[in-house]
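Computed from the coordinates by the stated procedures, all read-outs in this text should not be read as laboratory data. Because the structure is predicted, anything quoted here is derived from the model rather than measured. Cβ atoms are built from the backbone, for glycine too; each structure is taken alone.
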Structure P
Amino acid sequence: MIPEGVTEIGYQTFGLCEKLASVTLPNTLISIDGGAFFGCISLSSINLPANLKEMNGVFRESGLSSFPNPWPAGVTIISQQLFGESKLRGEVVIPEGVTRIEYKAFENTDITSVTLPSTIRNIGSLAFRGCSSLTTVIIPESVQSINFESDVFFGVSNLNLASQATLRKVGYRF
């Protein structure tokens with residue numbers, strides 16, 4: 001347990017703590033820095049405090065298997081490599097308020113479906129690279145366009161036709 005009053009978890013604080021299975025984050029936490037839980041292969045879920053504003057590559061190569069829910073309203077960017085090469089799997093619903101998904105955010109995870117919010121504006125390079133189980137991308141009708149950087153879906157070959165059509169409609173080029 002991290003005590004109340006702590007506002008930041010620094011760079012790789014728990015990095016490679018392979019036996020760390022759970023952690024209780026304080027409500028006072030505002031920022032989690034790069035790689036804080038990098039390589040924590042026993043960490044399968046986490047509850048994020050509502051006051052959290054920033055996370056940078058926090059869960060890369062961790063055992064995190066489900067997308068944190070509820071998601072802190074102040075975190076509007078899914079930062080680079082946030083979940084990259086983690087054990088994340090199944091359906092992911094990106095919450096309203098998120099405007100950007102950055103470089104390799106979900107790289108090589110086993111997600112099967114991603115639902116984007118109406119607030120999404122940008123998706124970074126290789127954001128879903130190697131997500132070979134990804135078959136479905138859902139985008140609200142209200143989204144008119146998304147700025148896609150290069151190779152967002154590199155190595156993703158199982159997207160269903162409806163998802164491909166929806167992505168083309170908002171500007172993605174296969």
Structure Q
Amino acid sequence: MTPQEYEHTSFPDLDREYRDGEVIDRSEPDSVHGRAQALAGAFFGPLRKTTSIYPCIGTRAKLREGLIRIPDVSVFSEAPQKNLPDTPPLIAIEILSLDDRFVAVRSKLEEYRTWGVPHVWLIDPDLRRLYKCDEGLAEVTSLELPEFGVTRSRRPTSSSSYRHSSLVVTH
């Protein structure tokens with residue numbers, strides 16, 4: 001399949017990514033993944049009132065010719081001018097699903113960094129862990145967005161499972 005064919009293809013179920021002529025299946029998200037994705041996207045809603053940021057959920061992005069990825073959440077510094085954004089967002093967030101291969105996810109995070117995304121985050125909703133990808137992948141207790149003076153951290157809970165908790169904003 002050519003990149004142009006891919007760009008004009010709608011898949012009947014879960015959208016797929018594209019790499020150098022190959023259509024790539026994505027992991028099937030479960031309800032925990034969906035909840036984490038909704039919370040991550042909703043986190044940026046209040047910031048839209050005071051900034052020009054533009055959050056997107058599951059939007060195709062052209063990292064280079066022949067490579068189209070779909071971050072779970074992308075946050076652009078302003079509304080993308082194209083339906084298939086080809087400029088890096090301010091933030092790219094991936095959320096692990098139970099059937100994700102960690103090697104593949106880590107590679108995808110590195111692709112975002114190479115593309116020029118300043119903030120690349122990974123959320124593991126099942127283990128309640130947060131990661132940022134700078135010079136590699138590092139587990140953190142909070143995710144910071146210094147440009148806006150906000151931090152995203154785990155909510156303290158007695159439950160050991162994310163399925164009964166959520167992420168909250170702290171200022």
Review point. Here helix-only ellipticity at 222 nm (-39500 (n - 2.57) for each DSSP H run of 4 or more, over all residues; to 500) was calculated and came to -1500; which of the structures P, Q was it taken from?
Key: P
Review point. When you work out distance in nm of label points 7 Å out along Cα→Cβ at positions 60 and 76 for each of the structures P, Q, which one comes out largest?
Key: P
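Where is distance in nm of label points 7 Å out along Cα→Cβ at positions 12 and 84 largest, in which of P, Q?
Evaluating distance in nm of label points 7 Å out along Cα→Cβ at positions 12 and 84 on every structure, the highest lands on Q.
Taking distance in nm of label points 7 Å out along Cα→Cβ at positions 116 and 148 as the quantity of interest, name the structure among P, Q where it is greatest. Intermediate values should be presented prior to the final figure.
Details: P: 0.8; Q: 2.1.
Structure Q comes out on top.
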Check your understanding: Thinking only about mean count of other Cβ atoms within 10 Å over residues 124-131, which of P, Q has the largest value?
Key -> P
